[in-house]
Structure I
Amino acid sequence: MSEATARPVHWRPPPLLGTRARQRLAWLVAGLYLLGSVATLGIDWRRVLAGFGRAADIFARMVPPDFSRWELLAKGMTESLQMAFAATAAGIVLAVPLGLAAARNLAPRPLYLAARGAIVVGRTFHEVIIAIFCVKLFGFGPVAGLLTLSFASAIFLAKMLAEDIENVRSGPIEAVRATGAGFGQVVVYAVVPQVLTRAVGTAIYRLDANVRHSTIVGIVGAGGIGQTLSSSFSRYDYDFALAILLGIVALVALGEWFSDWVRRRLQ
């Protein structure tokens, strides 16, 4: 056999689990675990089948959508937009010091560990869980939703900012420090120019996410159009619920368009 035929022509990545026998065993274990999980959930398949009939009845009662109470619909959508914009602004203000403290190449190690720990703990909880907690503390309404989205935005933006700062080039930072500049001057003249464009894009993305999340946290009573939707379902007012759902779709689409437009302008 010649040397040309002995060598492989095309490179192939090594298998994830080694041999094919290990791969088959892994698939078998995953399949058995899936079957066991479904079996232990106690699913009543008769209730599942009956649910399809109820779904058909609900969808039939949704059509046509009822836009007669457009003032209530517009109020809820406006409230969601206000919550999203205010929460994004508050999140940016809170995320800047937290993100600087969570950057390994800028903050002392004790401060870095404390800031990273705060971010990890904050990211543990979903917005709905935070919204339930805020509703218990501050009552129903947009205040709870605003605080929920502000907290979630601050944690998310701080994490992204810290990672961007840790990935900057160290040359400009060392050069500014060599001039005897303080911490604030290092941040302004060496860090900000390297992370500003990406940070603005991340903030715009978070604004788009807050528009969507503002419609979700309202379901647990944290204001916005989601609270109006929850009330309509509680009253079996399905035609108005469809109108609200169409309004939410339009609101999210508007936020997506605005986010894409701003990102194109930043490039």
Structure II
Amino acid sequence: MTLAVKFWGVRGSIACPSPQHVVYGGNTSCLEIFAGDERLILDAGTGIRNLGHEFIRDKVKRGVLLLTHSHWDHINGFPFFGPAFMANTHFTICAGHLQDQGGIENVLASQMANPLFPVPLEALQAELVFEDFRAGDKWTLEGGAEVRTAPLNHPNGATGYRISHNGKSICYITDTEHKPGKPDQNVLGLIEGADLVIYDSTYSDAEFVAKVGWGHSTWQEGIRLCRAAGVKQLALFHHDPDHDDDYMHQLEIEARNTWDGCIVAREHMVLAPGA
């Protein structure tokens, strides 16, 4: 697979391990993107713990972690990422919203400082390199994958990503709030013509009315944006923890009836655009 994504955590806000959240999953945001020989991690919610177990089994020694932002549900799995405790491993950790606010290293260190966590960041044995950029920047990774970014509309800031490799592209657009009737031009520009877009679909349009200002979007808006941008496939993501398996099953039926290019992300699902 020249470009593929595996979902390790698909929930937003808080992990919800329960018998009612088995089919779609209860871990918070974490993806793994395979780009040629590189394995990228997007966000460090609780799903990164299981991803770390697989990295250890596969003897993965290097990786790049791209963070959309630093709210708890996107970073609170980091202290449980097993490879970070191992010597002779190397991880680059990037964020695009903190360059003027102390940087991502400071944020991760703070959540692991007393009295919040018993093991400090400096106790980790992996070589960690922290890189802060500005949302809107783009660069090329060592293995040739291109990373483009854009700012998202979310409290305290957030970053959207487009990963391109060998003519295929995957976009990760989560924790962003739209304005009804005014498509987000930053998002449209980033996702134009993409093979796969993973989009913040926390709410339905009906639910959104009571959630304005909370920083999230709807599955219907995701469809509208993807259709406008000529996207091939949309994966609904960042599921509300109050949306159990029964709710998600009905949502999946309605979403696919609305647009057959739409699917609902589940934990351990693997998608390979164009494969």
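Here, each number is a calculation from the coordinates, and none is a lab measurement. Because the structure is predicted, anything quoted here is derived from the model rather than measured. Cβ atoms are built from the backbone, for glycine too; each structure is taken alone.
As an exercise: mean count of other Cβ atoms within 10 Å over residues 21-28, calculated from one structure in I, II, equals 11.4. Which structure is it? Each step should come with its number before you reach the end.
Details: I: 11.4; II: 21.4.
Derived from the structure labelled I.
Given that distance in nm of label points 7 Å out along Cα→Cβ at positions 157 and 213, derived from a single structure, equals 2.3, which label among I, II identifies that structure?
II
One of I, II was used to compute helix-only ellipticity at 222 nm (-39500 (n - 2.57) for each DSSP H run of 4 or more, over all residues; to 500), and the result was -26000. Which label is that?
Values: I: -26000; II: -6000.
Source structure: I.
Given 1.39 as the derived value for Cα Rg over 2.2 N^0.38 Å, which of the supplied structures I, II does it correspond to? Could the numbers behind the result be given before it?
On the way: I: 1.39; II: 0.94.
Structure of origin is I.
Figure out for me which of the structures I, II the number 4.6 belongs to, where distance in nm of label points 7 Å out along Cα→Cβ at positions 29 and 197 was derived from the coordinates. Intermediate results must be reported in sequence, preceding the final value.
Details: I: 4.6; II: 1.6.
The value was obtained from structure I.
Assign the value 35, 20, 14, calculated as Cα extents along the principal axes in Å, for residues 45-100 alone, to the correct structure from I, II. If you can, show how the numbers build up before the last one.
On the way: I: 54, 37, 10; II: 35, 20, 14.
Source structure: II.
Can you spot which of I, II the value 26 was calculated from, given it is relative contact order in percent (Cα under 8 Å, 6 or more apart)?
Values: I: 26; II: 19.
Comparing all candidates, it corresponds to I.
Suppose distance in nm of label points 7 Å out along Cα→Cβ at positions 37 and 221 works out to 3.2; of I, II, which structure was it derived from? List each step's numbers first, then the result.
On the way: I: 3.2; II: 4.1.
Source structure: I.
For mean count of other Cβ atoms within 10 Å over residues 205-212, find whichever of I, II sits highest and give me its label.
Values: I: 21.6; II: 12.4.
Sorting by mean count of other Cβ atoms within 10 Å over residues 205-212 in descending order puts I first.
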